[in-house]
Structure 1
Amino acid sequence: MNSKQDQKEKREKLSAERNDWYKLDLSAIVYPTLQRKDFSSVYRLSVLLKEDIQPDILQKAVSITMERFPTYKVSMRKGLFWRYLEPNSRPGPYVMEDISNFCMPMPFKANNHYLVRIYYHRNRISLEAHHSLGDGSGGMCVLQTLTAVYLRQLGHQISNGYFVLDVDSAPDPSELEDAYMKYANALVRPPRPGEKAYRVRGTKEPFYTLNIIDGIMSVAQVYQVASSYHATITEYLNAVLLYALMQKQNNEFHLRLRPVKIAMPVNLRRFFPSKTLRNFITMIYPSIDPRLGTYTFEEIIKHVHNYMQFYINEKYLRGDITTNAATQRNPLIRVTPLFIKDFVVKSFYSKIQDHNSSAGLTNMGALKVVDDMKPFIERFDIYMGQPFSRRTNCAIASFEDILTINFASSIKETDVERLFFRKLVQDGIHVKIESNRITEV
């Protein structure tokens with residue numbers, strides 16, 4: 001018996017020995033609660049290859065890859081007190097031709113109960129996943145591993161490494177853990193600021209419409225401009241978005257000004273030694289308060305830099321996730337029926353949490369792939385998906401010297417996106433715009 005067959009049998013044996021269900025992680029608990037007919041917590045990751053996709057080969061690659069990711073090959077089930085994920089042995093997921101308005105709601109019983117969707121279009125492979133399965137880092141492992149398997153099916157030699165996992169080996173138990181509960185052990189729980197933020201006004205698009213605007217530029221150019229402000233790329237782009245939102249508020253009629261805040265997820269794997277493929281992020285909120293006076297862009301970027309230095313560190317983040325974990329550890333809440341939990345969480349999110357930011361921004365940073373896979377890849381795109389309310393979300397990633405900034409919104413107006421990219425151009429950055437609609441940016 002060859003070594004690959006031995007590894008496959010070992011993987012199947014370990015899979016059978018694992019629990020037949022997975023408790024939702026600390027972040028994942030919230031996402032199903034917010035589910036509506038017109039909203040699901042779905043994000044999209046895409047890779048653009050240099051040759052057109054062969055869908056039959058891609059389907060074979062999906063079947064091989066999904067077996068390696070047991071927390072993605074699942075369906076959502078509902079218990080009396082909690083929801084949980086159950087292994088899904090139904091056929092699928094099946095690859096589909098791509099659609100213009102993606103990240104559509106994901107009913108739990110559709111698509112043979114799978115919470116992932118795989119699309120292709122020309123040279124693009126796209127993975128859509130419900131956020132209850134994992135965050136962008138976990139999803140990127142699935143996408144890059146799928147891409148590697150696809151290329152191997154075409155006859156290419158592709159190594160494992162970085163986000164590409166070995167499909168012939170069993171998952172490391174740490175990939176399946178709820179890392180929040182492992183590291184939520186600070187002795188103090190920092191309070192959360194709760195003041196309402198400025199909300200972008202806009203005309204809501206028809207049901208299922210998602211407006212996409214992509215900005216494609218050089219990493220080297222953006223780095224040079226950010227360095228001229230003595231900032232990192234993440235700090236610079238946060239400041240540009242705050243600047244655009246501040247201008248948007250100033251240009252509108254308002255009875256009073258409100259703070260402008262960005263909801264920005266932080267990848268906790270940078271600070272805690274976890275290999276989990278599930279959710280392991282927490283939110284921070286870079287902001288400016290125009291009620292204190294008029295801010296120049298230089299003042300905004302300095303403020304963002306100082307904010308990042310203060311909040312993005314292991315000690316503060318440990319305290320933050322300890323605050324999050326306190327609710328789940330509460331004995332009374334643990335035995336509260338699920339329908340009551342759903343009502344309380346949904347009310348809190350829609351009336352308080354969703355009003356705590358003006359826009360969302362996530363940056364996966366520089367994506368690395370193994371050397372023998374680089375020649376086949378053009379770029380990556382990331383989309384945060386349908387916003388919960390009328391706003392725009394911004395996702396950033398880079399590969400080699402290509403940096404992509406992907407906006408997704410459910411409103412017709414593009415004022416924020418236009419002001420954002422205008423600032424980049426004013427700073428000397430060359431930006432190529434792509435969109436799924438005819439628009440002026």
Structure 2
Amino acid sequence: MIDISISEAAELLRQKKISPVDLATACLDRIERLNPLLNAFITVTDESAMAQARVAEEEIQRGDWRGPLHGIPIGLKDLIDTAGVRTTCGSALFADRVPTEDAFVVQRLKRAGTVLLGKQNLQEFAYGGTSVSSHYGAVHNPWNPKHIAGGSSGGSAAAVAAGMCLAAIGSDTGGSIREPAAFCGIVGLKPTYGRVSTRGVFPLSWSLDHVGPLCRKVKDAALMLEAIAGYDVLDATSVDWPTEPYANALSSKTDFRIGLVRQPFFADLDHEIDLAMNEAIEVIRRMSPMSLQVIEVDLPSVPTAVQAPEVYAIHKNYFTNSPELYRPWMRERLAQAATADTVAYVTDRFALERVRRKVNEVFAEVDLLITPTTPVPPITIEEASNMSPTPSGEIWLRNTRPFNAYGLPTISIPCGFTSTGLPIGLQIAGPRFGEGRVLAFAHAFEQATDWHKRAPTLADLR
């Protein structure tokens with residue numbers, strides 16, 4: 001039961017062939033069995049989850065089916081506010097923090113009838129790409145628990161990949177949805193900047209933060225996006241732009257001009273990722289041999305002095321008053337951020353707006369862009385534990401970071417495995433508010449390959 005997709009489960013639930021209670025129970029049993037190994041959840045809300053599942057069951061039984069997410073068990077990255085449920089951000093600083101209001105995305109998901117299983121582990125305050133530096137311990141990769149799950153939404157990605165929930169919501173400031181999705185062999189979507197409200201999501205960098213889904217299938221990501229996308233007048237970063245039925249876009253038969261972004265995204269790739277990308281490009285060429293084109297394009301350089309000053313501004317008072325409550329990695333990163341140049345920040349923040357307008361010009365030439373999601377496979381937890389907290393050292397975020405600056409909708413989907421069985425991701429980006437286009441092509445690639453059909457086996461998870 002836990003291995004089915006959202007769309008498959010939704011149809012069975014609507015037809016009353018399975019029960020939301022049985023589905024939630026199966027996921028909670030899986031969490032109980034696997035969380036001691038993977039450390040994907042910080043808080044498991046089993047009692048309230050079962051109560052929500054019973055309500056969903058009663059509603060569906062009497063014919064009040066709310067839609068494809070009704071009765072679907074999901075998880076939330078533990079920096080997304082949940083009324084009455086602690087939201088720790090993976091930090092001792094917030095170990096006892098219990099919000100009084102739900103984040104905007106949680107309100108939307110509750111309205112859709114989802115069942116919340118709990119809050120998922122992450123890199124402390126989302127500042128890093130390993131999910132090793134957490135007050136609650138490292139997240140382990142379901143394909144090989146000695147390796148990182150990626151970050152900062154590592155717990156969310158690991159939980160989805162391991163069948164502990166059918167989907168999750170994460171945040172992405174430099175790759176924190178897409179990189180763990182690639183490392184865990186699932187789908188991770190970063191929507192357009194402003195497409196999904198960040199209100200009630202503890203910020204890392206206001207100018208770069210995005211919120212989006214992690215799922216097993218592209219269609220599941222489309223269904224999740226339909227639920228959470230929309231204008232929020234109370235969120236200063238939210239953009240009033242029409243949404244669309246994203247799942248319907250998957251049936252589009254349009255041929256796409258694909259832009260291949262060689263530099264720097266294909267530079268110095270791990271050999272096996274390079275092979276996987278070459279195979280992916282050949283699959284793309286075969287998908288529509290009569291009209292699909294693969295064109296090499298260049299993208300504008302992005303400003304680099306925006307994130308650190310914003311992170312420090314958010315944490316300045318906490319860091320000044322309680323530095324000992326931060327883990328060493330976060331303390332060092334904040335100490336680095338404290339030295340940021342104000343003039344450089346203001347200059348680069350203005351440049352960010354120009355880049356976000358200029359980058360859309362590339363879509364006069366192509367419809368979509370593709371790159372490897374990461375240039376390297378996941379390192380071991382031991383290696384990550386001994387890393388220096390220097391941003392440039394996180395090479396696995398090199399290919400994802402620019403798309404946060406561009407603000408473009410970008411997805412990572414499975415496109416292969418290393419010889420040691422670790423997943424490899426393909427990154428696909430589209431024009432501003434072009435989520436439908438991105439999802440349609442990602443779905444077409446998914447259907448042309450079998451990578452999404454693989455999942456960690458029980459042997460992998462012992």
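What follows draws every value from the coordinates through simple rules; no lab data is involved. These numbers were taken from a predicted model, which means no experiment stands behind them. Cβ atoms are built from the backbone, for glycine too; each structure is taken alone.
The maximum of Kirkwood radius over Cα pairs in Å over structures 1, 2, that is, the highest value, falls on 1.
So distance in nm of label points 7 Å out along Cα→Cβ at positions 200 and 408, computed for just one structure, reads 3.2; which one of 1, 2 is that? Matching structure: 2.
For which of 1, 2 does relative contact order in percent (Cα under 8 Å, 6 or more apart), calculated from the coordinates, equal 18? Answer by label: 2. Taking mean count of other Cβ atoms within 10 Å over residues 320-327 as the criterion, the top structure among 1, 2 is 1, with the largest value. Structures 1, 2 were shown, and FRET efficiency 1/(1 + (r/R0)^6) of positions 128 and 184 (r between Cβ atoms, R0 = 25 Å, to 0.05) at 0.30 was computed from 1. Given a value of 20.6 for mean count of other Cβ atoms within 10 Å over residues 40-47, point me to the structure among 1, 2 it was derived from. The value was obtained from structure 2. Taking FRET efficiency 1/(1 + (r/R0)^6) of positions 96 and 360 (r between Cβ atoms, R0 = 30 Å, to 0.05) as the measure, the highest value among 1, 2 is held by 1.
When mean count of other Cβ atoms within 10 Å over residues 176-183 is calculated for each of the structures 1, 2, the largest result comes from 2.
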